[in-house]
Each structure stands twice: as C-alpha cells, then as structure tokens.
Structure I
Amino acid sequence: MIDGFVLVDKSGGLTSHDVVGRIRRLAGQKKVGHAGTLDPMATGLVVVGLGRCTRLLRFVQAQPKVYVATARFGIATDTLDADGEVVASAPLPVSRSDVEAVLDEFRGRIQQVPPMVSALKHDGRRLYELAREGKMVERPPRDVYISELTVTTVGSGDYPEVGFRVRCGSGTYIRSLADDIAGALGGRAHLTALRRTENGGHRVEVAWTVERLDRADSFTDMVLAPVDGLPELPMASVDQATAAAVANGVSIPAEQFDGAGEGAFRVVYEGRLIAVYRTEGTQAKPEVVLG
C-alpha cells in the first residue's frame, strides 16, 4: 500500500470525488481521501492522501487556504455560482473604491450563512439534496476567519465582474462571501470563476493535473512522502528510544521534542514521519501514530 500525498490541480467539471476515484485507480488501492472539497465549477489545488496518510488529512484541512475568484455583480443564482439558475437580476454598477469601502466588514472573524447548495447536513440529509427537491431550510450562521481579502479587478457596466483574492480559514464559502459583499453594496452576485491556489504550505504551481498523472510512467514518482505532506506543522526529530515510545503512543514531556513549539507537530525519526503529536502544557500527546 502506498502511503503519502498527491497534489492535484483539479480542472473544471470534475468533482473532488472524481479526483479521488482517479487516484484510487492509479494507485491500485481503495484507501484514498482528500482535504477540502472543491465544487465542480472550481479549479485548483486538491490535496489527496493515500494509505495511512488519509488519517493526516484533517491537519491539511485545518490549514489556511488561498483562492482567486471572480463574481458577476447584479445577478444571483440558486447555487451562488455559474452552474445555477438565475433567481435575481438588478443592475449593480460599482467602482473599485465602492467595493474596497465595504471589505473591512468581511475581514477577520465573521459570521457566514452557508449556501443551501452545500454538503452540510440538516436532519441527516445533505443540504444540496434538499435543494434539489426545492426545499429551503434555516442554516445557522457559522464563524469563519478571513485573514486577507483584496480586490484584484473591477469591470464596467451594470453587471460588472469583480475579482478577489482571499486567504481564509477552513469552512469558508467563497460563493457566500461574494454574494455578501454585493449585499453590502445593495445587490446580489454569483461566482463566475474560482481557483484554489494554496492550502497550507502547498501551492498549485507544483500540483499535477489528472491528465498528467494518467500519462506518468511511474505514479509513485508523483507521491510526496508523508513527512512532506504537512509542511505547516513544526518538525521534531527524535532518537531511537523516543521513537520507540512514540510508536507506542506514549505521552512524553514536551521538552524532549526540540523545535516542537505549541500545538500539533510532526515527529520524525531518521527522516521518516512516525507520528503527529500535540503539546498540551508540559506534555506532548499523540494525535496520530503511524509507527
């Protein structure tokens, strides 16, 4: 079984599940998962975990992500993106200064209502399933964190396209963000393009398209080692005795891990990732043990 990570540059039209299916076929194994779903319309970085590294995907998912997006102001769809049906239309001509004047409302920790067409559950059912049946349900707002939000382009006319760059925490819906920004300006909007360019320390520039993976002579050459899949986590190298204790999931005094710092960190023995531990006070405790 292959243990590691693959960085995929997803093309439009594919679901994240489609990407996982292709990787399963190429790897010849079922144990494959991904961090951070991208809608079919969206493109960009999907981090895929294989084998035991599927247990580490939650650490990738928790890392900040960067998106570049464009939204059509003045027109709303039922999905808040270009794949949906138009539900509202009214001219919304704006300037760059108009848009920039409201962005402070959306920086930092904010509350966001998830879109109806999403994978969140209500009474055991996915919201998008209910939406397909024409049902609408109340969605409580959730706390999300947006660390950077900038305007990149502003088009002209009554229905301008507006470009954004967003760095945000896990759980942020860029579709909802675009519509909310338009709402602060008195109208509606929907996404016309979305691309994820970063996830934690991974960048889309070094990711592989599905087509390139299909053509590769050796799939394993495209796989990152487990230790390289969590670049945002600090790394502590240990000796043989400590490695043996870590392999058994033993809590260890944090001072024994040089460079661990606070929170989760990688534990490495002879260059190989053997666990992720977390510092809690004076102790370091296991989160995931690979052995």
Structure II
Amino acid sequence: MTLAERGVSVASVSLGDLLLGGRPAITGRTDVALQRYVNEILTSGFPGIRGLSGRLQRAQLDGYLERIVDRDFEDLGHQVRRPATLRRWLQAYAAATATSASLETIREAATSDRGAKPTRATTQPYRDVLERLWILDPVAAWLPTRNRLARLSSPPKHHLADPALAARLLGVDADALLHARPAGPPIPRDGTLLGALFESLVTLCVRVYAQASEAQIGHLRTWSGDREVDLIVERGRQIVAFEVKLGQVVDDRDVRHLVWLRHELGDDLADAAVITTGRAAYRRADGIAVIPAALLGP
C-alpha cells in the first residue's frame, strides 16, 4: 500500500496532473512529520501486517522472509543448500537500498566473512529468483530515446518490495534509524540508512501512482556520478523528475540536478519536484515544486 492508500494524509498533489505539464499550482499542508515516516517504513505496506503492533508485527515480517528462504525458492525450482547464505544475500540487498551498487559489491558484502567467494555464475540465480518472487524490485536506469543526454550509466537502483523488509533484514528499529546507527553489510551509500529507506518508501508510492497514469519509472545517473536524479516518470513525451530528500528544508543545492535536467530537456520536462518530510507543498521561485511525501497521490 502507498502512503495515499494508508490514509496517512489527504493527498493534494496529483502525479497525473504533473504529467500533464503546465506547472499546476502546488498547495497543501500535512501534520505528518519525520517520526511518522519512520513508523510507516517499519510497519510496512502489507495490509495484513501493518494493522498489527510490536512483537507480533515483527514476527509476521520475519515469517514472510523465512518463507522466502525455506519454501519459495524451492517452489521455483532452486534448491537452497545453505539458507544462511541466502539470508546474507537478502541482507546485502537490503543494505544496498537506493544505491546502484554492482553485483560484485553486493556479492562481497554478502560473503565478507567467508574464505572462498562464490562465482558470478553461482550467485546470479539468487538475484534472478528474488526478482521473480517480487522481493527485489529494482528501478531501471532511464535511458532517453529522444533526448541526446550523454554519458548516462545503466545499472539499476536497488529496492526491496517494501522498505519494512529491508529494515527487518538489517535489524533496525526507529531509534537506530533516527540516530543513524550502523547496520548490516558494508555497502557504500550517500547519506544515512534512514534516507535510503525513505527514498524506498517514496519509490514504492511513485511506482504505483505512475502505473495509475500508465507511465514508467526509472532513475538517472551519469557515468561520473556528478549528476543524479532519483526518479524519472515518463509517459510518452511527458517526463516528470523527482529528487527525494529526507529533510524538511529545500535549498538551491537540493534542486541543482533538477535545474540541470530542465536545461537539458527543455519542454520535454513536464515538471520537476523534490519530495520531502516537510509540512507544506509549494512551488519555488525557480519553478521546482516541493512536495511532502504524504501529500503526493496518483
């Protein structure tokens, strides 16, 4: 379930309207603050789980993950000889949330405590089966067909189906996330784990809203890493770009990649916005929208 479906706030900004172009008015306020977003990350969007609380909720999430290891892999014809190894792979992918870490980086993180490393041919099926089970839900790199943007990289950005699964695999609670305590295998990332899981929550929502508008999503990153846009929503000739920011205040530095992309794409960019944990939705003087995650809807 998305934030709109969970009823955390009344959405005042429509992704469908942004795709139409014309820079629609951006308005609305919400009382949803950072602590609520943390709770939404941890309680998950699974309808049968999020209504539970405390230990029972955690047990249900753990049971979901254990079923993947103990039964679902074999149901798809892949025998799991070492369940602990598969769980370490899941933990490595959880630690790689919202990054475009290479398979080699994830392999190293998953097997860092072991002597001989498994080959790529051995580990590739793990990723393939996890994607078939819809546990891994990566965002593909956006490679424009009409616009001649140069030097774009193509690795996907990693996400699990629900950030609550990543949090359980890494063993973090609200206190650990808010205080940025280290957790899980060592995967390089920009920013904190909470920032990555918040981006994953926003990605879950935008993915569903985009489907409602018959649009596709991707992410943009140049080979050098000097330009990156977290989410690109594309429907035909209409493109909306989103940056995701854990903080509440947006300054010029936070929108620099969106401004660059608008310069590169011109009229092909229908709109651009920063998704935040702030309270108010508005449009900046430079035309970039600022939208609290709780106020974005289909």
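Here are some notes:
- Source structure (of I, II) for distance in nm of label points 7 Å out along Cα→Cβ at positions 11 and 259, computed value 3.0: II
- Looking at distance in nm of label points 7 Å out along Cα→Cβ at positions 19 and 51 over structures I, II, structure II comes out largest.
- The maximum of mean count of other Cβ atoms within 10 Å over residues 83-90 over structures I, II, that is, the highest value, falls on II.
- Of the structures I, II, the one that 101 was derived from, the read-out being volume of the Cα convex hull per residue in Å³, for residues 195-266 alone: II
- Structure responsible for -11000, with helix-only ellipticity at 222 nm (-39500 (n - 2.57) for each DSSP H run of 4 or more, over all residues; to 500) calculated and labels I, II on offer: II
- Value 21, calculated as relative contact order in percent (Cα under 8 Å, 6 or more apart), assigned to which of I, II: I
- For mean count of other Cβ atoms within 10 Å over residues 67-74 computed as 22.8, the structure of I, II it came from: I
- Given 23 for percent of Cα pairs over 33 Å apart, calculated: source structure among I, II: II
Since every read-out is calculated from the coordinates, none of them should be taken as a lab result. Remember, it's a predicted structure, so these values are computed and weren't measured experimentally. Cβ atoms are built from the backbone, for glycine too; each structure is taken alone.
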